[in-house]
Structure 1
Amino acid sequence: MRAFLRGLIALSGFTFFLPFTATGAESEFLRELEAWRTERVARLTAPDGWLSIIGLHWLEEGVNTIGASEENHHRLASGPAHLGRVELAPDRTVRFWPAKQVSVAVGDMVIDGRDETGIAMEYGGPHPTIVRAGSLSLFVIERGKRLALRVRDSEAPRRKEFSGIDYFPADPSWRIEATWVPFAPVRQIPITNAVGQTTLNTVPGKAVFSRDGQKFELLPITDSSGETLFFIIADATSGLETYEASRFLYAPAPKDGKVILDFNRAQNPPCAFTPFATCPLPPKENRLSLRITAGEKNYRGAH
């Protein structure tokens, strides 16, 4: 029996009109989408989510002092006037020493300014060394040949003043079963990020689908596990209803020559929420003339 879902349904704190009659399968689609959106908002607004980032500080070789005072090499948006110093050695190893009268934590270990050994700041793997001081946390990231200190504050205004996410109406027709065309061998394409760095990325194949009588192709990048396809896309809504630079879309690994592209889950990149992210930009192949009226719209809160 088909049940017409009248009026408005709330997803992740926001409401929109459902312009279709829901079958059992469509009701399941809505339940799964609601769960995904709830989890997405939870990750974004977590104490260590993207909204908590307050700074991205590029490290120079040698000593880099950090703190809220303008006397530091890198002035933090919050925290103590003098938090400590970060030293980048010629061999690209990084150590941190807290300032006098400052105590920091690394895991269960507490270190204060009397410690002369410092803290090795490991980076490059899935679990970088995180140094915590009150509501602040800092760790090292690597982008191309450069290293930077990324700083979070769980009390950041962007996190506290989160404006929620606006969406296009949920639409099962935007959950598309695309044809998967594997590349043998896999290809390499250049991807440029928001700070102008370009790297080669592995593309295992392409997703081919039709919409409004036209054929479209998208190139994904594989994640580190190889189990998820990562699409960086732009379309005819970019810069209008949706974030200008791009949106991200993740899809399960292809199965039986097909890959599911659910554009209802197209999401804003971190750069839509913070100026301290280094988001990858879409390759030219993923800039579509199609209007993808699904997924997340422009974020209306502070960037």
Structure 2
Amino acid sequence: MVRPARFGFNPQTAGTNLFQRDEGSAGDSDRQRRVWSEFDALASALARAGVQVIVAEDSAVPAKPDAIFPNNWVSFHRDGTVVLYPMMAVNRRLERREELISQVAREGPFRIARVVDLSHREADGKFLEGTGSLVLDRGSHIAYACLSARTDLDVLGEFAQLLDYELMTFDAQDAGAAIYHTNVLMAVGTHFAIVCGASIGNPQHRDAVRSQLAATGHEIVDISIEQMRRFAGNLLELDSPRGKLIALSGAAWCALDAHQRRRLESHGDIVAADIATIEHLGGGSVRCMLAEIHLPPRGP
């Protein structure tokens, strides 16, 4: 997790992220305090639940309004691979900091075997924004991705070849606009998957996604467009010494009905945190704030 130094509404991402809401510049200091409070409460809740949380500090200069969402620029894999991703917004490219990766390796302690850097595709105007663009079924090595301005098919192919993943691509829309990141409409855990099927307009694509998830042993929890807009699809399964848990926002948890909640609770303990300011201004939720670490431990 990256504790933000200057979190705020990012005009460079607003054109493709319809979840963002601008409040103007009034009350900046109070808003920053609210963001820090929400961030710290989530990190503390995860730690109390038994999750190892590595908190990195954002640097104040240059300003990086979306630094709180590290999963878009980096991912960590079981074979020791670290992947760096091409970002659409120029000011988000500043978030890629080598010292943060070094901190993960040091504090884990984890072993890094190789770094796959896809950021060179920014020069071609082609982007793939980490596990925002990619929803990974790591057990089956399947990458789900809805295509958008931030999720390019060519870069997806490069990722799949280098990381040995099978691709499942589709189009998804909300109110006629392409959904900017796959992880707002779906999440894949070990034995469950959240999917907003209504956002996948092509029935063949929708059926293909559902069939693939069923074939890999996932119980599918379908959510509505309105639930997706309240970030009910933006959640992440995590491991702790106590077992599986599912992290999501308070707004996302409240958006689910009683039956959906029971089905999720059967797959892990729930950790829900109120991050209303972060969701409103940043257009992302709990899953976006977590760059999950699958690196192997470093030996003695």
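Hey, relative contact order in percent (Cα under 8 Å, 6 or more apart) derived from one of 1, 2 reads 15; which structure? Going through each structure in turn, the value belongs to 1.
Here helix-only ellipticity at 222 nm (-39500 (n - 2.57) for each DSSP H run of 4 or more, over all residues; to 500) was calculated and came to -8000; which of the structures 1, 2 was it taken from?
Label of the source structure: 2.
Largest in distance in nm of label points 7 Å out along Cα→Cβ at positions 65 and 161 among the labelled structures 1, 2 is structure 2.
Taking volume of the Cα convex hull per residue in Å³ as the criterion, the largest value within structures 1, 2 is that of 1. The greatest value of distance in nm of label points 7 Å out along Cα→Cβ at positions 49 and 257 among structures 1, 2 is that of 1.
Each value in this text was obtained by applying a stated rule to the coordinates, not by laboratory testing. Because the structure is predicted, anything quoted here is derived from the model rather than measured. Cβ atoms are built from the backbone, for glycine too; each structure is taken alone.
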